[in-house]
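Laboratory data are not the source of any read-out in this text; all were calculated from the coordinates shown. Worth saying up front: this structure is predicted, and the values here are computed from it rather than measured. Cβ atoms are built from the backbone, for glycine too; each structure is taken alone.
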Structure 1
Amino acid sequence: MTPTPRDWAARFSDRMARVRASEIRELLKLLDQPDILSFAGGIPDPELFPVERIEAAYRRILADADLARQALQYSVSEGYLPLRQWIAGRMTRDGMPCTADNIMLTAGSQQALDLLGKLLLSAGDTVLTARPTYLGALQAFNGYQPAYLDLPDGALSGAGGEAFEARCAGAVGYFVPDFANPTGRSLTLSEREGLLDLADRLDMTLIEEAAYRDLRFAGEPLPTLLGLDIARTGSIETARTLYCGTFSKTLSPALRIGWVCGAAAAIEKLVLLKQGADLHVSTINQMVAHQVVSEGYDQHLGRLRAAYGAKRQALLAALDRHMPPGVAWSIPEGGMFVWLTLPEGLDGKILLERALAEERVAFVPGEPFFAEVASRNCLRLSYSMPGDADIDEGVRRLGRLIARAG
């Protein structure tokens with residue numbers, strides 16, 4: 001007799017109803033198909049990884065008996081102190097005065113978001129987000145069963161209305177001020193100040209995602225939310241903003257090193273949650289990252305900015321050449337993404353199916369990036385991976401398809 005499979009779904013917790021597969025993760029599988037021109041994965045170009053410097057750091061550490069014993073052993077949950085000190089110095093230089101006690105290292109900023117959701121969210125709590133917002137943040141928060149609220153137009157200038165402000169009183173706000181995933185857009189200085197004003201009025205906690213902040217290649221740098229918050233309140237210990245950084249976009253995603261920076265009282269609790277999750281980030285990877293960033297990091301960032309800035313320009317030029325009337329797009333000053341708004345009536349998900357079948361082009365439909373009220377006539381293009389020729393050919397094919405579909 002064939003045994004009956006166990007009904008695992010009946011045993012899952014209620015929160016699992018909110019946990020779904022990432023459309024982006026599924027699309028990454030397409031990268032193995034050589035005939036696909038892909039704008040899908042928002043992943044760094046491996047040609048820009050500092051491979052030789054990373055390899056040399058591993059060799060130096062493992063060749064030193066004392067360092068090797070430390071690198072291959074368990075470590076503290078807060079993270080490798082020299083790296084935390086380096087990050088604190090870097091953040092202080094960037095207008096966010098802090099110490100190593102204000103920083104905890106995480107397995108990329110994605111784990112930081114998950115731990116912050118666990119720290120800050122109870123079932124039914126409100127999360128305020130931009131519209132659209134980073135899909136990975138929604139996935140991190142979904143397991144804690146929040147209610148989502150889109151930031152309405154005009155809210156950062158005080159025009160959100162009483163009903164909106166009543167809904168987000170005491171909420172957790174999640175924002176990507178610099179070169180947001182998926183839109184590539186940045187908050188202006190007045191919008192940053194307006195967001196802090198709103199948070200002050202409504203006693204909101206803010207999570208600032210800064211994964212792309214170091215990848216600016218146009219315009220002038222703006223202060224972070226945390227920096228503005230510290231300037232207002234006088235200290236990181238009195239600020240309401242928790243800052244998430246990462247080396248995944250600048251060194252290598254495989255190192256899995258990000259961090260949270262905030263008031264020591266919040267960091268202490270996050271450390272306890274980190275202990276329950278995975279004890280600590282890989283010790284040797286933390287030590288390698290510290291060696292790599294300790295010398296020549298700004299020069300490395302300059303190389304990344306030049307390369308990604310050229311790719312962005314190639315994509316914007318291709319869009320100008322090949323997109324039919326009625327298509328609009330963002331013009332980012334940094335990061336890895338351009339956001340397309342299609343004519344009304346077109347659905348990004350349906351367009352993707354046709355793009356793969358008819359033109360062998362991949363992108364990410366826009367709908368999954370909306371937390372509360374979705375839009376379908378939009379999509380995300382990432383320019384981080386393809387070369388100039390593939391960018392032009394891929395956009396040409398996509399424009400041809402949009403013209404047919406419209």
Structure 2
Amino acid sequence: MRNRASIDVLVLGAGPGALAITAALGKEKLRVEVLSSNDHKAPWPYTYGIWGEEVDELGLQDLLEHRWKNTVSFFGAGSAQPRADENKPTKHGCDYGLFDKRKLQHYWIKQCEEAAVKWHRGIAHNLEIDDLICTVTTTEGIKFKARLLIDATGYEPVFLKASKNWPIAIQTCYGVVGRFNTPPVEEGQFVLMDYRCDHLSPEEKEKPPTFLYAMDLGNGRFFLEETSLGLSPPVTLETLQSRLKRRLAHRNLEITALEHEELGLYLPMNMPLPDLQQPVLGFGGAAAMVHPASGYMVGGLLRRSPTVAKVIAKALFDPNASPAAIASKGWAALWPPELRRKQALYQFGLEKLMRFEESQLRDFFIGFFALPSKQWYGFLTNTLSLSDLVKAMWIMFLKAPWNVRWGLMGMQGRELYLLWQFLRPQIKK
């Protein structure tokens with residue numbers, strides 16, 4: 001009799017992606033174990049936001065630490081607007097929420113514990129796959145045998161293979177939580193993007209644009225974060241820190257009590273899809289699940305993990321299914337053709353924005369948020385159908401000023417390749 005594994009699925013990692021898929025697999029009554037280099041209960045260092053409607057549809061409002069109804073952006077005066085509109089806010093009319101990281105983490109861990117998931121500490125070092133079993137060996141020589149391996153170890157996965165045939169656009173951030181001599185935003189306000197750049201010299205405005213992401217946390221506390229949308233090479237942490245300080249000084253704002261510094265989130269925005277024919281399944285950042293239009297992923301993890309888990313459970317029902325066959329079913333559920341085509345369109349759009357000058361970028365976002373809220377919200381949350389996504393992009397193009405249109409029409413770099421991926425999505429890169 002051939003050797004069989006005592007584990008259905010071994011998950012590598014302990015971040016949001018790993019916990020999301022592990023919890024979903026546990027709900028399917030599978031035998032799941034997790035191997036991670038650090039403690040799965042260790043606090044996460046970064047913040048995670050989500051639109052109010054998105055979290056309401058998931059029924060997870062109780063996991064929010066903050067929720068804002070007064071949501072705005074500032075893009076300054078566009079090319080078609082009078083200068084008097086420089087400080088006029090763009091009102092979004094949609095609630096925005098910030099997850100309580102501890103609650104979100106505990107939400108998934110509790111589901112894992114209820115499913116009797118086993119946790120292991122160690123560094124995965126070697127992988128062997130035969131016709132029925134994946135064998136992972138740690139640096140200490142401990143072996144784990146499972147019918148399926150899921151690599152959810154983040155943006156530099158341990159075993160997952162993906163082509164790296166283009167420069168990766170990186171979103172970088174520098175943020176502070178603290179108290180200020182004067183409120184930096186209105187009471188109860190959330191600012192998605194503040195692209196006003198009157199604190200910079202004309203020469204500096206020609207450099208890659210950055211924006212302020214800001215929120216009132218209540219009780220006199222505020223979170224401010226200088227952010228680069230996504231560039232290759234990325235904007236440095238030092239540049240972001242300097243720009244935030246100058247932005248504050250221009251408004252006569254001083255930090256009177258610094259509680260926390262968020263030092264440099266480096267978020268890959270346009271990772272190529274992994275090889276969808278490989279016998280190892282990926283999830284989370286390792287599987288390119290970061291949304292290229294926003295940098296967000298948690299909403300996608302929550303929506304997509306149950307579907308993928310159900311498909312895996314069904315594939316595992318066949319006792320003779322190979323790891324490659326099971327992974328193939330998982331990949332098909334995670335990245336069906338429509339999602340692959342949408343991903344190509346989103347990355348096509350990001351390619352354009354990466355080359356926009358500061359004035360073009362502000363004009364673009366003025367037009368983007370002038371779309372009906374259903375369209376821009378669905379664009380940013382990746383919940384539009386493919387046809388609705390194409391429609392929204394076409395309407396945006398038709399209504400855009402000419403400086404934006406010219407920027408969207410120019411074909412450079414990978415645009416033609418991404419359009420080909422939209423027309424004929426490939427399984428293997």
Quick check for you: by distance in nm of label points 7 Å out along Cα→Cβ at positions 89 and 345, which of 1, 2 is greatest?
1
Which structure, out of 1, 2, was distance in nm of label points 7 Å out along Cα→Cβ at positions 73 and 265 derived from, given a value of 1.6?
2
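Matching task: 2, 10, 16, 19, 19, 16, 12, 5, 1 is the computed value of P(r) over Cα pairs in 5 Å bins from 0, in percent, for residues 193-304 alone. Pick the structure from 1, 2.
Computed on structure 1.
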Looking at structures 1, 2, which one was relative contact order in percent (Cα under 8 Å, 6 or more apart) calculated from, given that it came out as 19?
2
Using mean count of other Cβ atoms within 10 Å over residues 9-16 as the calculated read-out, with 26.4 as its value, let me know the right label among 1, 2.
2
